[in-house]
Structure 1
């Protein structure tokens, strides 16, 4: 345990917590008080910290994603769905009727752009919640933003799948690429949006601090 902590840079107490929560698979018992850990544990710890520290996932959501990753019988599409769901939950402040209208608008956008999306896709539901909330708070003019987001999403999603296709190794490597690309890719896209917002604002408003 001490060696695993040193190699991963994660405190022993935190490693023990991950073991108790089922986020980290147990080591091989070598005695009544000792267990042996290997590179798979170091790699899993890195994934856990990436999901929680960078991706912002809670322990419960991280547990859901890790469980999907570890299930060898689960199709890759279901692992992707679990990763999408972990970062797509959005608490809308709008009512059911507003959400219904927003869903119709999202579906219209998807149809117009030729997307095939299942009605239970977490992104579809989260997008509808965002639009419904925008309407609810009185922001009704966002057509330009929707179009820009859709275009950017197509470019990034294409890159996501190209990255998966180029992944070498077995199922575990592919699954990790899917999860990292989905969870951390969201954070990266948001971070770069902030950077470009400042860049453009400095050109439009020269006195921006």
Structure 2
């Protein structure tokens, strides 16, 4: 891939879209994978990999069990950070922002698009809570598979999506001798104007 021209980029969304297209061509697995960082009620940070399921000018969408650890942590602060790392391109994008719940209709549409077994799994898994044995999980899967053997599998009320609305983007690109390119776009509010800054590597 050619070196990205940060000088021409005046806002982050188009630049991110271009980088994501490059990643979709070069990454062997999950170019939409992103590290999601949150904090718990004591301020202790937490991070895990999730899959981005939507991206547009409003932000980044992913889905989860709201009763899971990450769900509870996000609902407690309504703030989060993301990191995309595309090793094949030697590029990273950091995102920080506020969080909102997606609309029920949006969550319903995405849930309906998932494989049936994944929808059953959303009912069977008490995500992030202690599991006494693998058999207990398999038993729960069998229970809900029988319950929804006929017809559609509805979306559980506790399973939905979050949208991270960015206040901060940092685009990082590897350069020789660790003189990397770093460009930041930041704003005070989700509807504010972007300010662009270069950072020392």
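Bear in mind that the values in this text are calculations on the coordinates, not laboratory data. Predicted model only: the values in this text are computed from it and were never measured. Cβ atoms are built from the backbone, for glycine too; each structure is taken alone.
When volume of the Cα convex hull per residue in Å³ is computed for each of 1, 2, the one that comes out at 151 is 2.
Each of structures 1, 2 was scored by FRET efficiency 1/(1 + (r/R0)^6) of positions 157 and 189 (r between Cβ atoms, R0 = 25 Å, to 0.05); the highest score is held by 1. Supply the structure label, taken from 1, 2, corresponding to distance in nm of label points 7 Å out along Cα→Cβ at positions 13 and 141 with the calculated value 5.4. Going through each structure in turn, the value belongs to 1.
So helix-only ellipticity at 222 nm (-39500 (n - 2.57) for each DSSP H run of 4 or more, over all residues; to 500), computed for just one structure, reads -22500; which one of 1, 2 is that? Working through the options, I get structure 1.
Largest in distance in nm of label points 7 Å out along Cα→Cβ at positions 29 and 69 among the labelled structures 1, 2 is structure 1.
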